[in-house]
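Please go over the structures that come below.
Every read-out reported here was derived from the displayed coordinates using simple, explicitly stated rules and does not represent laboratory data. This one's a predicted model, so the numbers in the text were calculated from it and none came from an experiment. Cβ atoms are built from the backbone, for glycine too; each structure is taken alone.
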Structure 1
Amino acid sequence: MAQLLGGAMLDINPILLIATLAVFLTLIVTLNSWLYNPLFAFMNKRDDDIKKDLQKVGSNDDEINSINAKAEKIVMDAKLEVATLREKVIADAKELADSKIEARRAELASEYLEFEKSLNEQKMKLEEDLKSQVPVFKEALNAKFSQI
């Protein structure tokens, strides 16, 4: 059967085996120091950087939330101030309108009193004129009756 396989058996050369093992171990040590350790160090640094960035983002979220809360408080205070100012302006406008209405009422009342006084004076003058004209009317009436 040995001849069927090619004639010779596989011989294991111990020196070659040791040399191969030494080259393999040297390759492992070289790859470990030149490739794997720097690669693992880079990956660990990257993981640490990602963790730091996530923490910064978390703290930024806290800052953003606090800034948003401050902004909402400022907006609410501004709305309250606007409502207060609006009420004050409306009250001032109503007060001004009421004072103008009262002034106009007083003015109209004064004008009405002057009108009544003037009307009474004209009425008295008219009555006096009519009284002074009564003798003339009587004469005219007597003249008309005498013609009839």
Structure 2
Amino acid sequence: MTFAMPLSTAFELVTLAHQEAQRRAIAISAAVVDAGGHLVAFGRMDGAEIAGPTLATDKAFTAVAHSIATEELAVLAAPGGELFGLQSNGAGRYVIFGGGIPLRQDGAIVGGIGVSGSTSDNDIGCANRAAEYFASLS
């Protein structure tokens, strides 16, 4: 069964990430991509950093392209890791720090969420809030 990331669901995920950011008193950008890594929905909170739109989108893209959360990919791409240097590939789109999570339905990756604008821990927490909600839809 093929699942397209509905626009309404994608915007719900962005909203949930923003709500978690508000709870943490931070400002972020959040992006949702489909299974092909194409942007479906994006939102930048007032006052969020200017790098966020690019980084959030690329974190979501990276999570989908490599079927792994970017925080886990960071370990593999670190010096001495089996994927060391990965971030130098992909035309600069691969982001290897926390905040990107692949979204699965029935075991298949159907999209990804990326969050940027704060510490890795905060970005991961905001992305996780949206990913947990998405997982509950199945």
Structure 3
Amino acid sequence: MLIEEIGIVSRGFVLYRKNFQEEINDIQDFKKGAFYSAIISFSKSLFSEELSYIEATKHITFFSSTQIESFEEDYYENLIAYAIFNIKNRKKTEKTITKKIKPIVDEVLNRFKEKYNKTSLVYLDQFEDFNPILEIALKN
């Protein structure tokens, strides 16, 4: 599979994550969620637009975001979906993101939003039942 990890972040916390390669510990998870939230917020305030991906030496992290209705009345939470993947040919990065990665991440984000709309995002254990939905989204 092209995607090594996919996840959903809100308020700096990783709400849901599926790693297809190696497991990471809770501290790494916490750092990742905080970093992704901060970098997306920073790019919005600095450039008035969202960051779409970060390219490192061996991996690319793609981002997509939306808002979900909070369980609190008339309040919306920001959701950030991310996918970490490796690509051999860097000349095809944009094409790979547009054709393969973005559709998967957007589908996962939409299904997450559909399932957990108007739900408190505080209790992370509740998102464990998202695995079967993720598997369906990845097959489409």
Value -13500 of helix-only ellipticity at 222 nm (-39500 (n - 2.57) for each DSSP H run of 4 or more, over all residues; to 500) was derived from the coordinates of, among 1, 2, 3, structure 2
1, 2, 3: which one has distance in nm of label points 7 Å out along Cα→Cβ at positions 80 and 104, as calculated, at 2.0?
3
